[in-house]
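Peer 1: Take a look at the structures below.
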Structure I
């Protein structure tokens, strides 16, 4: 007795080609976001869009948003109550700006 080919019997495979391609694309995007966060991308560290004005002209363009994803990194430091974010170019050519704030913690009773 011969086994029948699933394509000829009308039974659809569990993961068709389209679904495997979509799953591969989603997995690749998740790996990209994880790598960007691991390397310190500014866009994955909680910076708002209005703070992405890297050239200081007062407007945020789509190019500056793309720079926040791929070319601007942030280093976060905390010294006591003081939290500082230092934004710099990924290639190491210099610091763009440093944002610091003082955070007061409620006293533990």
Structure II
């Protein structure tokens, strides 16, 4: 089990729903990835993220998909890309990443409660 955190620490993690509006392949890293452009609604806007999802998803299956991401981490340079958020997922039984997605219709920018 992981280190325990307080309720306050959990509340500091800003998890939001967004829609992937673009996914471009990024081959310049040691592990292939997509550069995702994610729409978090009018208050937050579009943020970019590098995500190693190429073995799990194709570009066409990502664009238009709702995801859950942490939007309040500091920006991070990954290769030549500045990642502005962290897309969440799970390691599936087959060893491939499975995205964490909302179940049902949720507006972009909605915060996880």
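Every read-out reported here was derived from the displayed coordinates using simple, explicitly stated rules and does not represent laboratory data. Computed from a predicted structure; not experimentally measured. Cβ atoms are built from the backbone, for glycine too; each structure is taken alone.
Peer 1: Tell me which of I, II gives 1.7 when you compute distance in nm of label points 7 Å out along Cα→Cβ at positions 60 and 76.
Peer 2: Computing distance in nm of label points 7 Å out along Cα→Cβ at positions 60 and 76 on every structure in I, II gives 1.7 only for I.
Peer 1: Here's a follow-up. -1500 is what came out when helix-only ellipticity at 222 nm (-39500 (n - 2.57) for each DSSP H run of 4 or more, over all residues; to 500) was calculated for one structure; which of I, II is it? Mind dumping the intermediate values first?
Peer 2: Values: I: -10500; II: -1500.
It traces back to II.
Peer 1: Of the structures I, II, report the one carrying the highest value of relative contact order in percent (Cα under 8 Å, 6 or more apart).
Peer 2: Biggest value here belongs to II.
Peer 1: I've got another one for you. Comparing distance in nm of label points 7 Å out along Cα→Cβ at positions 68 and 92 across I, II, which structure shows the greatest value? Present the calculation step by step, with values, prior to reporting the outcome.
Peer 2: Working: I: 2.7; II: 1.8.
Max of distance in nm of label points 7 Å out along Cα→Cβ at positions 68 and 92: I.
Peer 1: If P(r) over Cα pairs in 5 Å bins from 0, in percent is calculated from each of I, II, which structure is the one that comes out at 2, 12, 21, 23, 21, 13, 7, 1?
Peer 2: Attributed to the structure labelled II.
Peer 1: Using mean count of other Cβ atoms within 10 Å over residues 12-19 as the calculated read-out, with 18.1 as its value, let me know the right label among I, II. Intermediate values should be presented prior to the final figure.
Peer 2: Working: I: 8.9; II: 18.1.
That value comes from structure II.
Peer 1: Using mean count of other Cβ atoms within 10 Å over residues 20-27, single out the structure from I, II with the greatest value.
Peer 2: Comparing I, II by mean count of other Cβ atoms within 10 Å over residues 20-27, the maximum is at II.
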